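Enquirer: These notes open a run of structures that come right after.
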Structure 1
Amino acid sequence: MSTPRSLEIPDGVDNGRLVTSRGEFATLEASPPGWEPADADSAVLLLPGWTGSKEDFLALLLPLAAAGRRVVAVDQRGQYETPGPDDASAYTLAELGLDVVALARSLNAGSVHLVGHSFGGLVARAAVLADPKVFTSATLLCSGPAGMPGPQADLLRLMVEAIPSQGLAAVYAAKRELERMNGLADPPAEIEAFLERRFCANHPVSLTEITRQLVDAPDQVDELAAVGVSTLVAYGANDDGWAIDQQRTMAERLGAPRAVISEAGHSPAVDQPEATARLLEEFWTAVVSGQAQPVGNNAP
């Protein structure tokens, strides 16, 4: 889960909804003055991770728009301010990926640059596999080759069992207590209230199924490599989600460039938004020019 530093929506960012063939999605969006759908390769779609939301990208929107791009961050199906159905089968990675294809098409801007953070990276992969023609590039930001392993997976499995029986409010309270026991400092009161409100606004079936897939997602790295969409693997130097060596190996298997964002953890868009925006812009420019190599630190 990302913890935004601020919830202020700056001038130039619109809070709205995007209508697609698969329903309406809550969005935060920024565009440069005079942007037109005909501006090739200039639209960007940002997908948040598990228990996240469009607000996780607030600090990225204006820097990317300043580079001449229409930038749209979304709440995925059943996530925060986007409604979702009660049917568990609506939340498979394949279905969520088709949502992203519909979102990209609704931008009416040709192929788009796709960024998926954490669980959003697994969804981004599913979207590219579903229809690679829709995407100019894909960035897997602090994501992994398959479901999340290790002790975190054990906690996530407990949550899968607890949500239907205890409800979101009780699960959130237990989650926060565990985080405090592990030394995580409380954010400012306004942010804490938002985190609780956001968590509890998720559709419980959506959060249950997304949590299940965050553990059980299959490895489809080879399938992604085969479709030929330019891909970047990027992560914070202190990422504590998927292991760094897993992300490094994933980049090697994809034949993809890899970039490390200094002084950032699992949420570089929050920790280092300017550096993250600069890295993305360099990658996208390289892709369009045919170089597909970002400028960044690949050491770790």
Structure 2
Amino acid sequence: MRFGEFEIFIVSDGRFRLDGGAMFGVVPKPLWERHLAADERNRVTLGLNCLLMHAHGETLLVETGTGEKFDAKRQDIYGIDHSVNLLDSLRSRGVGPEDVDVVINTHLHFDHCGWNTRLGGDGKPVPTFPRARYTVQRGEYEHACTPTERDRASYLAENFEPLAASRQWRFVEGREEILPGVELVRVPGHTRDMQCVRLTSGGRTAFFFADLVPTTAHLPYAWMMGYDLYPLTTLEQKKRWIPEAVRGEWLCLFPHDPRVPAAYLRERDGKVIAEPVLEPELVGTT
């Protein structure tokens, strides 16, 4: 899809499953199950939607999915479905690992940075994208290195420690425009230092919501994940960014929606609804 001077595509690392109650926090199951049906283990199927961009002569990738380093036990726990994986999805767009200039991680939970690294010939993790500058908020990286008991399972060192050894990390602090029209915005709530990505080109704006709004089912303000470390901050941030996206007619991108990775937000009868994007080149998760 042409987006002003940029070219953007949704690419996919397949799907995975998480506990439905954890995904929707205090929202009762009879309500959330209308949007995402649970399996026999109470898990809902989620997308692993990543964003590929060509901008200013550079190739950028937002998020890298779960990767393929999980053992059989973890694959079963999380219901990993790699019938489509990120590297194949990138290749279908003519992009190999060596072509990526910038990788943006909104945060360092395993389902957002798994393909940061892959297993080398000796079985040890090495950077997947050898030339890339990997970009994350400094505070998020520092927390990932010393997580708490509550979120330790979400941070897997093999996804980020090798990049320190290869000196490929580029840390930002707060709000920063890393290329003209490509802005990283610290949006706390899910974690203290999660970031979203705002794109501006040709008079249009796109916003990668990260886990502030992981699926279109999470658009109501009170529908928040039990995984959020700071839920009241999540609420504040949703009240800030969702109305702005409606007013500005932004293209909104959702990392975990299995059916609607991209939509425009409209207000109808006092509620915000998602109007799915119809451009096949954008929504096709090849």
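Just so you know, all these numbers are worked out from the coordinates, no wet-lab data involved. Because the structure is a prediction, the values reported are computed rather than measured. Cβ atoms are built from the backbone, for glycine too; each structure is taken alone.
Enquirer: Going by distance in nm of label points 7 Å out along Cα→Cβ at positions 60 and 180, which of structures 1, 2 comes out largest? Before the final figure, lay out each step's value.
Expert: On the way: 1: 3.1; 2: 1.3.
When distance in nm of label points 7 Å out along Cα→Cβ at positions 60 and 180 is computed for each of 1, 2, structure 1 gives the biggest number.
Enquirer: Another one. For volume of the Cα convex hull per residue in Å³, the calculated result is 128, so let me know which of 1, 2 that is.
Expert: 2
Enquirer: Between structures 1, 2, where is percent of Cα pairs over 21 Å apart, for residues 156-259 alone highest?
Expert: On the way: 1: 54; 2: 41.
Biggest value here belongs to 1.
Enquirer: Supply the structure label, taken from 1, 2, corresponding to Cα Rg over 2.2 N^0.38 Å, for residues 44-219 alone with the calculated value 0.99. Before the final figure, lay out each step's value.
Expert: Values: 1: 1.03; 2: 0.99.
Computed on structure 2.
Enquirer: Right, another one. If mean count of other Cβ atoms within 10 Å over residues 84-91 is calculated from each of 1, 2, which structure is the one that comes out at 20.1? Don't skip to the answer; put the middle values down first.
Expert: Working: 1: 15.2; 2: 20.1.
Comparing all candidates, it corresponds to 2.
Enquirer: Can I ask one more? Have a look at 1, 2 and say which one yields -13500 for helix-only ellipticity at 222 nm (-39500 (n - 2.57) for each DSSP H run of 4 or more, over all residues; to 500), as calculated. Walk me through the numbers before you get to the answer.
Expert: On the way: 1: -13500; 2: -5000.
Structure of origin is 1.
Enquirer: Which of the displayed structures (1, 2) returns the greatest value of FRET efficiency 1/(1 + (r/R0)^6) of positions 12 and 268 (r between Cβ atoms, R0 = 25 Å, to 0.05) on calculation? Provide the component values of the computation, followed by the final result.
Expert: Values: 1: 0.70; 2: 0.30.
Across 1, 2, FRET efficiency 1/(1 + (r/R0)^6) of positions 12 and 268 (r between Cβ atoms, R0 = 25 Å, to 0.05) peaks for 1.
Enquirer: Here is a further query. Assign the value 23.4, calculated as mean count of other Cβ atoms within 10 Å over residues 124-131, to the correct structure from 1, 2. Present the calculation step by step, with values, prior to reporting the outcome.
Expert: Values: 1: 23.4; 2: 17.4.
Structure 1 accounts for this read-out.
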